[in-house]
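No value in this document is a laboratory result; all are computed from the given coordinates. Since this is a predicted model, take the numbers as computed values, not measurements. Cβ atoms are built from the backbone, for glycine too; each structure is taken alone.
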Structure 1
Amino acid sequence: MERLRFAARDPGGANVLAAWARTHPLPHALTADAWTMERATPRFEGLGLPVRQFDSSGLDALRAAWAADPATILVTGTSHYEPFESVLWEIAREAGVPSLALLDTWGNVAARFTRSRPDAVGALDASQVAELLDGGFELKQILLAGHPWLREMKAKRPAAAPAGRTNEVRVLFVSEAIASDVASGFNRPFGFDEFDAFALVHAAAGDAARGGCAVDLQIRLHPYEDPAAFAVRLREVSHEPGVRVAIADSSQPPHVQVEQADLVCGMTSILLIEAMVLGRPVISVQPGLLRENTFEPAVRGWTDTLVDPGAARARCAELMTDPNARRELLLRHQGMADGLCGDSTAVEDWLRANSRAWSAA
């Protein structure tokens, strides 16, 4: 019997794989399992798949694990951190097993394929196809797969937009592990880090509060961030009357916190894109940006990246206090939500071409 193996080390990649699996029942002659690392494991819950979790010290054991429990098809996420999926692509190639990797974001694409490459890669859109071609992939290796997770998010989109409140507002700040990424060499300097961006949003919240709008400012930390370390930095921020600040419960699904927000601020996280698809106004805050803007929705004009600190503070305060400004921003998001969330048969077509069980179903 053929076996399809999903594999992901990070939540973003796992979300894409799990969302695709939820909407594509497998043929009876094809079984499936999932190989993960710790932060990706919960994303596969509820799928009914056997899940095997590895840690960074166990990556050398991947070859032995595969030899003892092989698969006939490999579909993975991607990551620019320490190798996991890239090791599995090597193993699959040595075993003559076809491999496909699905991208979940636009950033750091080249870095995801420095060690090795899969047989095929799923691009988000036509611009990413061009980037993959420039990076050495052949056109026949690239599928236009869209974003299964965002398609699922759009289907769950709340019917009503946030209430047009003027005297109180809930703001969700979506953080990222930028400082540690840069320090460890996983990313080039941006000119700011996550705390710089938060401090600016917090200052804007103070301005909004002084204008008569109470602000509930929630912080959604990235899975790779240390809550204790962020809490220490948080104590360096001066108290702003009328602004309530709290680190959001990481055990709660992030989309629930997005749906409770009137405004979502962050830097480049995929969660910002999810928030746009869920019908929440989103702005990217990157004060003092020194390099290219990696937040693709802003590059495409679907929202803005605020770079100048003074202008960014004023714009954030405006969005907190003015429901009409938030509604105008929502209108700009619509093009992205429509473009990324269309139906795609590319992954299913690839499986049909590489699986006797799938093609016979």
Structure 2
Amino acid sequence: MQPAIVTPGQPLSPPQKAGLELVAHLHGGRDVVLAIDVTESVGLNDKGRIHLRQLVEDSLKPGDSVYVVPFASDVGALVTPIVFSSKSQETINKVLQKIPFTADSKLQNTDIQRAELTVYQGLAQINQNRLQQHQPIKPQSVVWITDAPLFLKPGEAWIETPAKSVFRVSDSPESRERQAWLDALPMNKRTLAINKYNLSVVDIDPIVQEFCTPVPGGQVACKLNSYLFGQLWLPASLLGIGVLAGLGGLWYWLKLRKKWRITVTFEGKEEDKRECRPLLPGKCIAIGEGEADSRCVDVIKCRGAEIRAYLERNGNRLYLKPTKLAVVELDGREIKKPTRITGNLLRLNCPDERDREFNIDIKIEK
């Protein structure tokens, strides 16, 4: 089934325009039209050929689709493009071979307004077909090689406009249609003068034509929002997951950088309360007397001549690791293997050789 011929639609909202820009950016590639005036009044000189070759060789990128459209009083159609799958010399040569580098001495008239309507409507049709087929749309560019002025007002002719051209009539259907496309498409023009003609580049932002229709039930049926959702839900989901993962990683990193405060109270006596040096990941606090591990930042002294255990921070986890040189109890239970501490308050008992208790209350502020 042939797609319906596109006509200018209704204005898009800023979020819709931003969504189309994002779709085009995510998928890459452009539609590039080389629209070349082949009348004798242009006739590409050496300088023009150099600029065209430079344009093809240096500016076209993988993913671009290139259309070569010669025009005079008649205009060529936007037929099957040359696809830049890779920037190889073979692909570049395919484009160069399609370019008419010499003028036709039999052609005297240039219907520039017909050329503009044909090219701009053709490009709009290409993106509209992508919309209907749920394919990514692309930004588009037209490279005009002509001595004719672009963007003439409706009915405004110039010296080479054919005498019978419908574009000499300001209110002809074709003139109105051309002006409608000039108004509908977001264009940006740049021009380089080359002797008696110009090389102009008209860039067109990614755009489609939206048509919303009232339907029963007080609703409105539109196409673009559902298209944007279909194109962007997966990238948006992946982006959301990435952002959450990044925030989670940042939160974890900040937690790792935070120093833990360790406060110790001996035998329940507030006057014997003291604060240890801050505890960072990979560091520990020794419990007992004697020579402690070099990673320890402080020592909690108790009866006996041995290091009984270590309070060791591993990432954001705290472990009590006994040395088995003397008894250490956690909340009334003897600890014989590394044990993770899950709470912020713990009581250790370090009994001496006569089995006399020595209680140490430890508070962790993370």
>> With helix-only ellipticity at 222 nm (-39500 (n - 2.57) for each DSSP H run of 4 or more, over all residues; to 500) coming out at -9000, pick the structure among 1, 2 it was computed from.
In response: 2
>> One of 1, 2 was used to compute log10 I(q)/I(0) by the Debye sum over Cα atoms at q = 0.07, 0.10 Å⁻¹, and the result was -0.55, -0.71. Which label is that?
In response: 2
> From 1, 2, which structure was distance in nm of label points 7 Å out along Cα→Cβ at positions 53 and 325 = 8.4 calculated on?
Replying inline: 2
> For structures 1, 2, which has the highest computed value of relative contact order in percent (Cα under 8 Å, 6 or more apart)?
Replying inline: 1
> Here distance in nm of label points 7 Å out along Cα→Cβ at positions 157 and 173 was calculated and came to 2.8; which of the structures 1, 2 was it taken from?
Replying inline: 1
>> When FRET efficiency 1/(1 + (r/R0)^6) of positions 181 and 213 (r between Cβ atoms, R0 = 41 Å, to 0.05) is compared over structures 1, 2, which one is greatest?
In response: 2
> If we compute mean count of other Cβ atoms within 10 Å over residues 149-156 for structures 1, 2, which one ends up with the highest value?
Replying inline: 1
>> On distance in nm of label points 7 Å out along Cα→Cβ at positions 77 and 285, which of the structures labelled 1, 2 is highest?
In response: 2
